[in-house]
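Just so you know, all these numbers are worked out from the coordinates, no wet-lab data involved. The shown structure was predicted, so the numbers you read here are calculated from the model rather than taken from an experiment. Cβ atoms are built from the backbone, for glycine too; each structure is taken alone.
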Structure P
Amino acid sequence: MKSNDRHPWSVGDVAARFDLPTNVLRHWETVGLLRPARDSAGRRRYGEDEVVRIAVIQRSKAAGMSLDQIAVLLDDESAGRHQVLQEHLDDLDRRMEEMRRSREMTEHAMRCRSHDIATCPRFREGVADIMTRFERR
């Protein structure tokens, strides 16, 4: 079986299918997230395993993970994977709570009759946790 049979896609093919610039794939290779095969001319060739890794990288980035965190996630020998994943779950929980609050305030703003939303008691209550930074000491 020829290398191109197992690694049918070029860097350009993969970049186009994932809607990524080719330099992003090269960067991910430089930082160790990808290890594409090379053909006899030295060109990168991607197979199914690499394509799955790219999909995992994209999904992880969309979820807010850094490339360093993704590297730990993809490293099957990393002892820190559980910790990175727990920290990411904690971060997702914080962000989801913030989004819930934001949605609640947006829904209220759509119904609120206050001329200046900053004077609305419900809005003021919604930002009270942030305003504690301005309490007199």
Structure Q
Amino acid sequence: MLMTLTTAFALSQSFRTVAAIMATQLQRDFALTAQQLGLFAGAFHFAFGALQLFMGIGIDLQGVKRTVLFAWPLAILGAVVSAMSHDFAVLVAGQVLIGIGCAPAFLVCTVFIARHFPAERFAPISGLTLGIGSIGMLLT
């Protein structure tokens, strides 16, 4: 289960870099201004950050599995919406959905580690998870 959660965290990390990687193409295809490109890039991060507290509450009340099963379909839906959008507003809405869906990515990993591994193993395992998950940024 931890490897699955870590893989999802890696995917979340790769979503963080989409704006930088696709900036030129997005500006060309959607005729984006610098301000619009910034809004597009920030939409993921604002949604991601705004939902941290609520995802933490969700994990505490519903558990890791249910929280992931609620959130990740939103990330998938957001990716589809973004990929198929022909309008800037729809593109940004897709990014917001991706941000919401990715919000619990590392949090569920750390909670899973805390609940399923001895306390003395928390730091090395969560560090390894963070390292492996960060490969998602390198792969994009």
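Key figures for this structure:
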item: Test item: P(r) over Cα pairs in 5 Å bins from 0, in percent calculated as 2, 8, 14, 14, 11, 10, 9, 8, 8, 7, 5, 3, 2, 1, 0, pick one of P, Q; result: P
item: For distance in nm of label points 7 Å out along Cα→Cβ at positions 38 and 94 computed as 2.3, the structure of P, Q it came from; result: Q
item: Relative contact order in percent (Cα under 8 Å, 6 or more apart) derived as 15 - corresponding label from P, Q; result: P
item: Among P, Q, which structure scores highest (criterion: FRET efficiency 1/(1 + (r/R0)^6) of positions 6 and 30 (r between Cβ atoms, R0 = 35 Å, to 0.05)); result: P
item: Which of P, Q yields -18500 [helix-only ellipticity at 222 nm (-39500 (n - 2.57) for each DSSP H run of 4 or more, over all residues; to 500), calculated]; result: P
